[in-house]
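Below you'll find a set of structures to go through.
What follows is calculated from the coordinates using simple rules that are stated; it is not laboratory data. Bear in mind the structure is a predicted one, so any value in this text is a computation, not a measurement. Cβ atoms are built from the backbone, for glycine too; each structure is taken alone.
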Structure I
Amino acid sequence: MFDPKFACLVCGAAEGETELNAFDNALLEAGIGDINLVKVSSIMPPNVKVVEKLNPLPKGAFLPVVYAAVSSSNPGAIISAAVGFGRCQDGFGVIMEDGGVGKSEEEVRKEVERKIEFALARRGLRPDEVRIVSVSRQVKKCASVVAACIFFE
């Protein structure tokens, strides 16, 4: 069983020749383009230390991540993504994400905050700490945005 020691919130936005290439470029921009993302559900383990900057990650590593990604090839469209967590005093928490075409960065941030509040309230908890990262971009040709919470050792 993987027991992560660290988590980091990252985000990136980029253009590409195709939507998939734009997504790959957005991952590179976020600093997680050379690892394999293993999508996990939205629970923040209590022992995980949240860091502001990623340690160098081994290329090709398989790492758990909660992320939102949006891609579009509609020139002029606004695309946005956000991810964030809410933690209680003991460190336990939830991670929530949101994204969409035509949504502003402020809208996705507010939606993530709302989802965090709902998820913790359902558990009878209130957050002592909330952090959110977000990114927005206007599409030129093919673009992608990604916001992620990556777990690592």
Structure II
Amino acid sequence: MPAVLDNTVAVRHAAMDLLARREHGRVELARKLRQRGASDEHIETALDRLSEEGLLSEARYLESFISYRARSGFGPQRIRDDLSQRGLARADIDQALRDSGIDWRDGLRETWQRKFAGQLPGDARERARQMRFLVYRGYPMDLVSQLLRGAFED
């Protein structure tokens, strides 16, 4: 039987249960709590307290999300868009991407090798197919072009 979220303590416990599974952004966590029937007043109070205690951190969430998505083969543009859809500030996202220390060129090369076995395109149609895939994954067009021309320095 689901818990009734009719007071701040119950909302806090539900939020902590969600945070125990993985990091969440404030907007995402509030949305999930709202879906479970919590009032906005109780949500804001509980989330403010969790933030003050350091249990809810946008910075940790950004770091965790960026790291996970980069390991999954996604580029900075796709990650930026995904985080924007989750209600995070664009400036915070851009700063977290800069601070991540991820080498996007290596990520691009690994994603390309996994998908296309490291085979440079032989014709325009295959080049377009590879380019579409890599740009969809969120890698910048200029890096994708360099890679597919064989112009990446090793």
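Suppose you compute distance in nm of label points 7 Å out along Cα→Cβ at positions 68 and 92 for every structure in I, II: which one lands on 2.5? Mind dumping the intermediate values first?
Working: I: 2.5; II: 1.6.
Of the options listed, only I reproduces it.
So Cα extents along the principal axes in Å, computed for just one structure, reads 63, 31, 21; which one of I, II is that? Don't jump to the answer; show the numbers that get you there.
Numbers: I: 45, 34, 22; II: 63, 31, 21.
Value 63, 31, 21 for Cα extents along the principal axes in Å corresponds to II out of I, II.
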Please state which of the structures I, II yields 36 when percent of Cα pairs over 21 Å apart, for residues 36-107 alone is computed from it.
II
Upon calculation of relative contact order in percent (Cα under 8 Å, 6 or more apart) from the atomic coordinates, which of the structures I, II produces 36?
I
On FRET efficiency 1/(1 + (r/R0)^6) of positions 60 and 100 (r between Cβ atoms, R0 = 25 Å, to 0.05), which of the structures labelled I, II is highest?
II
With helix-only ellipticity at 222 nm (-39500 (n - 2.57) for each DSSP H run of 4 or more, over all residues; to 500) computed for every candidate in I, II, -6500 is reproduced by structure I
